[in-house]
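Taken together, the values in this text are just the output of simple stated rules run on the coordinates, not laboratory data. A quick note: this is a predicted structure, and the numbers were derived from the prediction, not measured. Cβ atoms are built from the backbone, for glycine too; each structure is taken alone.
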Structure I
């Protein structure tokens, strides 16, 4: 059997928790980047819609 002492368990727990926190931060940063990308895309589409709307109004 493999026995570990309390300090080893605590050290392993800290190592795992730091890794999990790091991965959560990476996911959060990815979500922020994706949100910004969607915002830029939506703003671009809004501009195109406004341009087309103005073209239609000018034609009427």
Structure II
């Protein structure tokens, strides 16, 4: 299947990796969107967050 995002945990999950305590708020995510978000977080120093709709976004870190 692919990646999922949990707005309550601000975390990604993958359908191929078993997780006994996955939250109920998982949202499907394309591989491309996951890669773009991880690029922003890891290479550009941004922070993973959830927008008002609960979708993942990368935001500037607080100073």
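Match the computed value 0.00 of FRET efficiency 1/(1 + (r/R0)^6) of positions 8 and 40 (r between Cβ atoms, R0 = 25 Å, to 0.05) to one of the structures I, II, and report its label.
Checking each candidate, the match is I.
Determine which structure produced the value 1.00 for FRET efficiency 1/(1 + (r/R0)^6) of positions 24 and 48 (r between Cβ atoms, R0 = 41 Å, to 0.05), calculated from the coordinates; the candidates are I, II.
Clearly, the read-out refers to II.
Given a computed value of -0.56, -0.90, -1.31 for log10 I(q)/I(0) by the Debye sum over Cα atoms at q = 0.17, 0.22, 0.29 Å⁻¹, which structure among I, II does it belong to?
Answer for the origin of the read-out: II.
If helix-only ellipticity at 222 nm (-39500 (n - 2.57) for each DSSP H run of 4 or more, over all residues; to 500) computes to -7000, which of I, II did it come from?
II
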